[in-house]
Structure 1
Amino acid sequence: MNKFRSFFIVLSAPSGGGKTTIAKKLVNKHPDLVISVSATTRGKRRREKEGIDYFFLSNKKFEQLVKNNEFIEHEEVHGNYYGTLRSIVEKHISDGKTVVFDIDVKGALHIKEMYPKAILIFIKAPSMDVLRNRLVNRKSESREAIKRRLERLPLEYNMSDKFDYTIINHNLDNSVKEIEKIIIG
C-alpha cells in the first residue's frame, strides 16, 4: 500500500530555488521515494555523476530519443535540452516506488497532462536576492548563465499558478516537512 497520495510527486522551482536539495532530502527520509533522473545535453558540473544526477547526452543522442518517443516530457531550458526518460519512470513504478520529479515548470505541466493524479509543487525562494545569491554561491555557472536563469523567472512564476501547491523555501528542513504534509496520504 502506497503511503503517498500519488505515485508522481513533481517539484519545480527556478534555478536556485532548492528543488534538487529538497528532493534528495525527501528520498533520504522515505525509502519508498525515488528521484527520476533526467537526461540533459548541458555540461556536467563539478561533483555531478552520470546516472545519479543526470544522464548526460549529446544533442544528437537526445534528438534521436525524442524522435523515438522515449521521453515522457522534454524541454529546452537555458539553451540545453532536458527530459524524463519513459523507461526509467516505468521501471520505478514497476518496482513499487513513488517517483519524485525534479524538473522545470513546463515539464511539470506535461507530467500532469499524462498523469492527472500527479502532485505538482512549486518552490519559491524567499526573495530575488536570495535566489541570486544561491546561484552565485554554488559557483557552477558563468555570469551569463546566471543572468539567463534569472530572466526566466517571470515565466516560471506566471506558470506556478497552475501547480497544486506553492511553498516558499525559507528554511530547508521546514520546506521538507511542509512537502511531507502535502504528499503523505
Structure 2
Amino acid sequence: MLVTAVFFTSDTHFGDRRALRFDGRPFASLAEHDDAMVERWNQAVLAQDEVFHLGDFALGPAPERIRDLFRQLNGRKHLIIGNNDGPATLEAGWASVAHYAEAVVDERPLVLCHYAFRTWNGIGKGVVNLHGHSHGRLRPITRQYDVGVDVWDFRPVPLSVILARRRHGARRGPPSRAVLP
C-alpha cells in the first residue's frame, strides 16, 4: 500500500499579475512566479498525495493555461473555492470542489474554508480552522491557521507542520515532509 500524505495550501494566484505586487513575492516576473510555484509544489507533494487548496488558485490566464498548470501539479487535488476562482479554475479537474468542508486528518477534525472564521463548528471541542485569503496578515487565534503560500515558503504543507509552528514559535521557512500511514 502506498503511503499518502495530506497537504494544505492556498492563494497560489497562478497567472495573477497582482501576485508580484502584494506581499512582496520574491519573483522577477509572472512566468518565474508560476514556474517556482509549480516546482516548490512538486518538491513537497508526490503523485499519490492529497492536497486541499483553500482558494485563489489562478486568476488571469486563459482556461487552457489554467488546465496546463493544474496538470503539472502532483497529487489528488481538492479545491475550496476562493474569491478569485473563476469558471476555468473550477473546471480544471479537481477531485472535489466546495465552498466549505469539514475533514479529519491525523485524527484531528478540521474546518476548511478560504476565509478565516471568528468562530466555527466545533471550536470548543478542539476543531482546527485552516484558511487562506489573508496572506499571513491576520493575527492568529487559537486553533486557526493560515495555509497560504505567502506563509509557507510558497509550497503546500502537511498538518503536522502547520500545528507544530505555533507550538514551537517557528517563523517562515520550508516545512519538512510528513507522511500518513
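Derivation of every value follows stated rules applied to the coordinates shown; laboratory data play no part. Note that the coordinates shown come from a computational prediction; the quantities given were computed from them, not determined experimentally. Cβ atoms are built from the backbone, for glycine too; each structure is taken alone.
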*Comparing structures 1, 2 by Cα Rg over 2.2 N^0.38 Å, for residues 57-152 alone, which one has the largest value?*
1
*Comparison of 1, 2 by mean count of other Cβ atoms within 10 Å over residues 17-24 - largest value held by*: 1
*asked:* Given -6500 as the derived value for helix-only ellipticity at 222 nm (-39500 (n - 2.57) for each DSSP H run of 4 or more, over all residues; to 500), which of the supplied structures 1, 2 does it correspond to?
replied: 2
*Among 1, 2, structure where relative contact order in percent (Cα under 8 Å, 6 or more apart) as derived comes to 34*: 1
